[in-house]
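Asks: Okay, got some structures for you below.
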Structure 1
Amino acid sequence: MTKNEVNFLTRHAQSERHDPLRASKEYPSLTIEGVEQSKDTAKDKILELIKSAPEGAVIFIGGASDQARTAQTGEIYGDALDEVIYGQANNEEIEVVTKKNIDELIKASNKKRATETAGQDYDRSLEQIKNNTAKTPDYEDVLQQVTDYLRNEEPGKKIVITFPVQLKGFAYRFNDRWTTKGGKKTEYFSEILRKYNNDHTLAGLDWLENQGVLTTKDGREIQGPNPTQVAKDYLESLRRLREFAGKHTDRPIVIGGVGHQWDLDAVVTYLASGGKDVTIENFRQLVGDPEKPLIGEAEMFGFSISEEKTTVDYRGKQLTIDKND
């Protein structure tokens, strides 16, 4: 374990399912309001965390689920940070690499590879080769370019890289958490939403209180995902992402990701309780009893983990949990 592992997680911004007529054209899984929520979080919260990160840190916004709204939220974070940082008079201390920048690297790599292949493959047209190459990008080549870039940049400059990728432990369909492999809602997810007339707050509180066991109106019990296990799955995916990033740079690393309500409520409760089982009591102790207790759209929490302690920043509170207690 490194000296101090800094991370942050946010919920995705407002999904287009809330108002399909106001879906964003550029980010179709989010509403127009959701795009603005994402920009606000980037400029008000994530930028603050970046400024407090160690000198020379790489801030990798790289975690998402299998639901497009999470990756699109993360992509907007990078675009918004790029806009605000380059709009400042003095921006020498922070550099931003957006998903669009990396997509351009991928296109250039594909084009180069297609041209090289065309010189040896006379049975297919260049257009056919280009189409095939686009389906199988050489991510190793692009990764090497990013690695070289990190190595050659000023050692004291902070670098934000935004390229949200699907993490197994974040996914709706991981172990049939909320959906099946085919994308259909699980029986548990369908029934708990039906029980509360699609009120996600009441359903989420039931999930936490009853440890993922739903009692239906006819007395049946349905086993859903366990909140503590969900929290562990998220944190394990972040650990693996950090391990991957650490293989390509010696700089300090801050890892960011975008996930889902309920899941993130479990994660922040697990962290704030020092790795104890997630319970409704621990959750209430953390958030109190506000009108909206569950994590909101594009809401963020930060946390750092060292060998001695865990620190959690959430809703204006900073909690320090000593691992020796």
Structure 2
Amino acid sequence: MTADTKQAIAGLVTENQPAIELLHKAAVSGKCRYQIDLKKGVNMELPHLAGLRDSGRLLLLNAAFNLEQGKVEASLQSITDTLGAALSLEDEPLLLSQLVRIALEKLSVSALERVLSQHGLEEKQIAIAASAFRNAECPMGLHRAFVGERCTGINLFQMSPQNRAAVFSKTSEGAARFKDNAQSVDGDFLFFLRIMESETEVTKLPYPKRLQAAKDVRPEIIRSAKEQKYLVSAQLLPAFGSVVEKDAENVALLRAARTALAVERFRFANRKLPENLDSIAPSFLDAIPVDPFDGKSIRFKKLAKGYVVYSVGKDTQDNGGKEKGDSETDYDLTLTVER
């Protein structure tokens, strides 16, 4: 981190300290529900999502600031509170809400990686962080989101052709195309319901079965989008295609974080790193988490100055814990700790 970056972060954290204190209080307030009106369908307003995203980023800047000051516990508190902010979206039946949750959780994993690479943790600190990352997994979050998106889609099909065209079309030419398509809306609606039923059932499955089932549905969605036979479905369905994969990546990183914390617990107790993950379960972790991409255990590899915990990622190929580069395609989803 450059001196200019450190100075900028310090300025932002100092300026926003009252807000940060409120965010810490909010994180321990328990379950909450944001004021959204699901009955508005596509016209629903979601101002809280931008606020939560910015709040999470502010907390993580605070984590980085405290880490630079050597205040490890304060840094961890900001990270776990960011996970708390993300978890507040768990029950929202909206895809955008789940994507914001996923983004905040991924950022939290990166923040934990920085902490572990700079400081050894004590048992109490490890336990608090491990609990937060364990609770961050939301196995039914996507399922609720797909149920909600199906309802929103139904709302679109129930609109008049003019109003439906206005939702999708930015030009008069595009609007006219949607109006002309009014005759085939029944077939479009049935296609949408059938695909969304399949997608919703997919999100009930555990990983990695969920990934394969999602891939099985994709060809029909892609073909429909190319043919433009069902205009409304072609606008809605392709956006759902990559969501399961994004969720799987997030689950993999959360599980890598839990595994890394168990490795740190072993290191704290034994003053050395384990040779393999068999050494940490069940004494330091109930069981080694499963990689959502291939169903095998999350991987571990010792390095010269530390270790890497990783998932094979979407290509399901074990690349030895290789981090993603700017132009590389063969890589794993990694959490690397070197100090």
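Asks: 10.8 is what came out when mean count of other Cβ atoms within 10 Å over residues 32-39 was calculated for one structure; which of 1, 2 is it? The partial results should precede the final answer.
Replies: Values: 1: 21.1; 2: 10.8.
Source structure for this number: 2.
Asks: A value of 5.0 was computed for distance in nm of label points 7 Å out along Cα→Cβ at positions 240 and 304; which of 1, 2 is the source structure? Walk me through the numbers before you get to the answer.
Replies: Details: 1: 2.7; 2: 5.0.
Corresponding structure: 2.
Asks: Follow-up question, since we're still on this one. When distance in nm of label points 7 Å out along Cα→Cβ at positions 96 and 168 is calculated for each of the structures 1, 2, which structure yields the highest value?
Replies: Working: 1: 3.3; 2: 1.9.
Going through 1, 2 one by one, distance in nm of label points 7 Å out along Cα→Cβ at positions 96 and 168 is largest in 1.
Asks: Okay, moving on. One of 1, 2 was used to calculate distance in nm of label points 7 Å out along Cα→Cβ at positions 64 and 280, giving 3.5; which? Can you show the working numbers first?
Replies: Values: 1: 3.5; 2: 2.6.
Derived from the structure labelled 1.
Asks: When relative contact order in percent (Cα under 8 Å, 6 or more apart) is calculated for each of the structures 1, 2, which structure yields the highest value?
Replies: Working: 1: 27; 2: 14.
Checked 1, 2; max of relative contact order in percent (Cα under 8 Å, 6 or more apart) sits with 1.
Asks: Can I ask one more? Which of 1, 2 yields -13000 for helix-only ellipticity at 222 nm (-39500 (n - 2.57) for each DSSP H run of 4 or more, over all residues; to 500), as computed?
Replies: Working: 1: -13000; 2: -20000.
Going through each structure in turn, the value belongs to 1.
No value in this document is a laboratory result; all are computed from the given coordinates. In this text the structure is predicted, and so the values were computed from the model without any measurement. Cβ atoms are built from the backbone, for glycine too; each structure is taken alone.
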